[in-house]
1. Determine which structure produced the value 1.9 for distance in nm of label points 7 Å out along Cα→Cβ at positions 94 and 198, calculated from the coordinates; the candidates are 1, 2, 3.
2. Quick one: P(r) over Cα pairs in 10 Å bins from 0, in percent came out at 5, 25, 35, 26, 8, 1, 0 when computed from one of 1, 2, 3, so which one is it?
3. Given a computed value of -5500 for helix-only ellipticity at 222 nm (-39500 (n - 2.57) for each DSSP H run of 4 or more, over all residues; to 500), which structure among 1, 2, 3 does it belong to?
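Just so you know, all these numbers are worked out from the coordinates, no wet-lab data involved. From a predicted model like this one, the values you see are computed outputs, not experimental measurements. Cβ atoms are built from the backbone, for glycine too; each structure is taken alone.
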Structure 1
Amino acid sequence: MRLRLSKLLVLGVLASALLVTAASAAITVFAAGMSTPESITPTASGLFVTDADGPIWKVPTAGGSASQVANLSTVTWRGGLILPSTFTGVGGKFLAVGADAAPGGAAVAYTMDTTTGVLTPYHSAQTQGVWTEAVLTPSFGSRSGDVLVTNQGGIDAVPSIPGSVDYFTPSGGVGTLATFSAFPRVIPFGAALAKASFGEVGGPSLFVSDANGAGIYTVDTVGNIRLFTTIPLDANAGQNSLRQIAFAPKEWKKYGGDLFVTLNRGAIDVVNRDGVVVGTISGAFNARGLLFTTISGQPTLLFSNTRNGTILQAGPGDVVPN
């Protein structure tokens, strides 16, 4: 599906989004006009949004209509980030990760010029997989300064290819930190870096969500993997797996430092350091990427909604305590 924007289409999507979120407390539409939005990355001049259908969008800082800055129909995008100046030759560019859209395609990564939107191949995997969420690691043992990226692997390949956490180095290298071979049905999806103060895992650790189940796992600096917690899922609501994750900043007060987890349908759960779900944001959405920010002086969560190609916004008051 390829979206061609028009004023009527944008207005229609906005109206539809407002209707489906009307019952979701103060949850409102922040941006519209996308197809299947995934990650949300802040920049000095707006937000870059990767799209599973091939485009990369730019959304104004204040929200509104998305504009397409790049498109590669042969790739399905998942995650992205702005590379720091330490990455040789690509510092300041937008790193977009995903997979070749062809059946059985390999994981791919491109860099995008933030001014021109020109995409340049950066890395590709040798086997079937999907690079899904990219996380910069300022302090992470021998991988300090690298980008860690979840790889879904090839669960349907014959033989199946286990998921993994891979890495890109500033000098252009690529490798694997950890392989989920002991958890063959796990599909690594979301990722967020935690300090030692969260959970009894020792730190720092990379938290990873499972797109094929309810588990959240931790990966330490030498690649050891442990199950941190399991999220209760509502099968009657169509919930069967997890998507993206992010830690809330201190401005979220009672939820500050907690882990927000998007479920595949209808909810964002809030998990404390003990692995317990302490609150939920729910509504008629399919949430994916998360971005904590401040709008008009208020702590705000932006999250992409694949149900109708929008980005929604919520605040601490939208969390219903458990």
Structure 2
Amino acid sequence: MSTPNEDAGLALLAQVREILELEPARVLDEERGFRGWPHAHPMRFHARPLRPDGTTVVAVETLLLEGVAGRGPEFARIAHRNARDPGLSSLRWDSTTGELSLRASVMARGGDAMMAARRLSHAALLQAGEALRAVDALAVEFPEARIVSPPPPVADLAPVEQVEAWQAYAERGPELAPELAGLIAAMPTLNPAPWLRVTSAAHGFDAEIACTPAHTQKGPGDGVALLRMSATQAHPRLGPGLVVVLVPPPSAEPVAERAAATSVLLNEAEAREWTGADALGGWCVHPSAGLSHAMFMPALAVDEDTPELLAWQAGTRARWATQFLARIAEMREKGGA
């Protein structure tokens, strides 16, 4: 429990460090954060400076490659990977450095931030394993890039046991699946709720979220995002869990050929801007839905209030993305004039 005058970001980082039980020899302290070496690829934990209201963003990021070009083929590969294997972290390309990393973040507020610390800790544990599995394949997909593995604080560090934490998620998932299904089945009765309409379904529920004011909408469905939550689609490695897919209004990105680049742009923007939502999962291009935001949360990582929190954050994300892409479209129009 943090005190009213405590820095929310640093307090959350202290909780994460305690939850993960990081060995001191594997940790290097930095300003407003630290780096941890679970293996050859260090994870950077960092809290942004506080906003005037006392809130901030705390992220965990594992840098994998550098020298990744910002071209259409590279964007397509990134968008495809984020769609094929959604999780709590997403592949994020940095346009200023050409670096490719796995990243997740949560919002930190004053008071008790334990639930946010738990979400970030789950993301960190899974990210450690994902980094080792992904880096060799990514090096093949991006042959011009270079693998990043800076020297650890001490030599000859072996991978820690947490790198294989996925096994614990897979083993606990089946026993937690019925409770998770019950949480999702109850969601359509949420009141108040972030959606205009909601429909129960065998997989969970589908909902419509307004992203623009009613008086600006040009017709039925205009400015409306689609949200799907499901507890029936298990992950091939992590077992049962919660799938959350958000599809923005079609007008947000009307050019299908541009969707991959737009997904990369949105992931980078979420890492830089204040969106008002945790950055769990990532923007991608789904084979059937097109431009989407997808996330998979193992059942072990889902708390009782998690589905409601993620639903409200999906509404926030949908409106932020719609407004962000509207600004990009306006810039394109001015640039073409």
Structure 3
Amino acid sequence: MNKLNGAVLLFVGLMLASKPVSANVDVTLDQSLSDITKGNIASAIVLSDAGLVTLGVVNFDPNNIIDLDGVDAGSAESVQRRKELNVYSIPWESDWLGEPESWQTASFIKFSYINSKQSIQISERENQIDKLSEESYLLFGEQRWKYQLNQDWWLQFGLGAHLVWYDNDFAYSDDTAEYRELLDGNLFNTSFGAWMIDPSIQLHYQNTLWGNQWQYISRFSYAFGDIIKTDSDFQSGSPNVGRFSNTFIYHYPLPELMAYKNEMRFLFKRIDLSGDAVDTMGTSHYYETGLGWIVETPSLSSWLTNVGIGVTVNIDSALSGGSVVLLFNEDI
């Protein structure tokens, strides 16, 4: 049973109770669907950011490989949820303009597509599972400014904006067909959009440890905006989502491979969430850790500087689990 089920069942119950509609039920019904709508927008923003959630080409439960002594690194449900998610992004970033000893500026644009095919249960029959297909499209643009504070520290500000479009498709079974009139256009078989302003601040530290380079990156972003182009008055709302990430990266150089630089990279991060993404992610904070092998590839293409492969593990969220990931254009 997927995490969405609780919200779906609550909404179904409220819809049924609203005939005839009382003032109290109507307000609760409005708020319930508004929360679901805002959560869909907020979670799309989190999932489209590879710095917050890493989804790979292969997903697995780390508990099947090693005993993690009670650490929530995955379950059958969370790993299945990872398998049901596909996130694709096309980013573009300009060169930094300005002198290194003063403020520099750059532009960033990214288009993301998120597809989810999940199993939910509305019917009281335990073996009656329905399928919900969701799609989100995100266009994100950001102007960035950075300043080198000293040899080790630099500060970056960003002012960004998202345009988000969400739609879903739900095929009713015989057991759930009775809900079609209540749910279509409100919760299922519906679409809506949102605009979001997203300022950010980032602090970056770089030094050496045991003779090798390591980095600390702290970033805070807060997106806020409004739902637009809804199918139902219940879907209105002003979503917001705060993301605070703290990342440690350690680089371990390896002997050159055919004259190309390569290294092992070790990563640990904590992500804190606030606002409308907390319920959909199942937590207000979670962790990701991993390692990867990265190799320089300067002869392949001017835009592809390195490639690699790695393993990451997400801990303490609705997406807990491990992934095998492909790496491109990493800092080495």
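1. Values: 1: 2.5; 2: 3.9; 3: 1.9.
Comparing all candidates, it corresponds to 3.
2. On the way: 1: 6, 28, 38, 24, 4, 0; 2: 5, 25, 35, 26, 8, 1, 0; 3: 5, 22, 32, 23, 12, 5, 1, 0.
Structure of origin is 2.
3. Values: 1: -1500; 2: -12500; 3: -5500.
Attributed to the structure labelled 3.
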